[in-house]
1. Kindly point out which one of I, II the value -25000 was derived from, the read-out being helix-only ellipticity at 222 nm (-39500 (n - 2.57) for each DSSP H run of 4 or more, over all residues; to 500).
2. Cα extents along the principal axes in Å, for residues 61-100 alone was computed and gave 41, 13, 11; which structure, I, II, did it come from?
3. Supply the structure label, taken from I, II, corresponding to log10 I(q)/I(0) by the Debye sum over Cα atoms at q = 0.10, 0.14, 0.17 Å⁻¹ with the calculated value -0.50, -0.82, -1.07.
4. Where is relative contact order in percent (Cα under 8 Å, 6 or more apart) largest, in which of I, II?
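All of the numbers you see were taken from the coordinates with simple rules; none came from a lab. Predicted model, so just to flag it, every value in this text is computed and none were measured.
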Structure I
Amino acid sequence: MINRLVRLFIQDCDNVTDPAVREKYGVLSGAVGIVLNLLLSAGKFFAGVLTGSIAITADAFNNLSDAGSSVVTLVGFKLAGQKADDGHPFGHGRAEYLAGLLVSLMILLVGLELGKTSIGKILRPEAVDFSLVSVAILAASILVKLWMSHFNRVLVAWTPSPTWWRPPPCWRAPWLDTSPT
């Protein structure tokens with residue numbers, strides 16, 4: 001499926017040393033991340049409201065922040081793909097590094113906010129309703145995150161890019177985000 005997506009959206013996909021092709025890989029990764037994370041966020045938000053679980057609702061916002069990270073990655077690749085100009089005679093390639101830094105900061109911020117909310121819920125617990133619909137949504141979320149992890153690992157292996165030089169922990173173990181929920 002990954003091969004089909006790459007071949008469908010990226011012409012000359014084997015020429016990964018070409019900055020234009022690398023940019024297209026980044027755009028594909030960002031677009032897939034945005035779409036899937038928005039869908040996951042909506043599903044988890046619905047499940048959180050259905051059960052009254054702050055953990056599931058917080059996980060929905062975690063997916064929303066993942067979509068935001070994908071937007072930053074997408075913008076970083078687009079900026080890095082611009083041609084050299086008078087103000088940037090060596091090109092805009094460093095935008096990929098800055099995008100990676102911004103994504104890292106976003107992940108840190110979301111982690112701190114989730115930690116703060118979790119501590120509040122430990123100190124002031126509330127009853128949570130069990131729902132098979134919520135369990136199904138969370139199980140589907142884990143499967144989607146596993147596929148996204150595999151998808152991005154494949155793109156990392158195929159494409160030398162500084163934005164992807166060290167995938168975030170959620171790419172290595174995506175079930176860690178949702179499983180405790």
Structure II
Amino acid sequence: MTDSRQSDSASSAPSSNSADGVTTIYRERQWVPWYWWLALAFVVALLTAQFGLNRNEYWIYIPAVLLSIVGVWVLVSMSNTVITVEQDADGTRWLIAGQANLPSDVVSRSLAVPATAKRNAMGRQLDPAAFVVSHGWVPEMVMLVLDDPEDSTPYWLIGCKDPEALLRAFVPEQADAALADFR
């Protein structure tokens with residue numbers, strides 16, 4: 001992706017928040033692909049032309065503005081998933097996916113799921129009790145198997161653009177084993 005939003009989509013440089021001692025180790029925003037924006041522009045132009053056919057200029061400007069606002073709102077709202085790894089003051093690493101938080105000390109095993117295996121991971125083999133964050137435009141995933149007696153969730157399956165960076169930031173002690181068969 002050569003889009004200007006790429007700089008905001010994935011970051012593995014640590015940034016510190018001194019107010020509460022939390023350090024952000026990894027951050028990824030899952031933007032829709034650039035060609036969806038191009039398709040939006042085409043659909044807005046097509047619908048605007050339909051509304052404005054044989055009418056005065058207000059029938060061109062008003063639908064163009066309204067359709068653009070609605071289309072941009074839809075694509076931005078589809079792109080609101082943020083995956084973050086933070087380390088708090090006592091050294092615990094937390095994976096934050098949307099509103100859900102996972103401490104690294106409950107992860108017993110981890111695995112990077114390549115794009116070729118995503119269909120199997122999301123298909124029949126998917127446990128209905130698993131926590132899943134997935135989008136069709138994010139090809140690769142990370143599976144985090146939990147060992148938490150207080151939680152009935154067997155594993156987390158998180159879609160991410162750079163599974164290697166996410167695993168090295170969240171569970172560095174498991175990253176090499178998790179990435180052994182990746183790619």
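1. On the way: I: -25000; II: -10500.
Structure I accounts for this read-out.
2. On the way: I: 41, 13, 11; II: 56, 14, 10.
It traces back to I.
3. Details: I: -0.44, -0.78, -1.04; II: -0.50, -0.82, -1.07.
For log10 I(q)/I(0) by the Debye sum over Cα atoms at q = 0.10, 0.14, 0.17 Å⁻¹, the value -0.50, -0.82, -1.07 is produced by structure II.
4. On the way: I: 25; II: 19.
Answer by largest value of relative contact order in percent (Cα under 8 Å, 6 or more apart): I.
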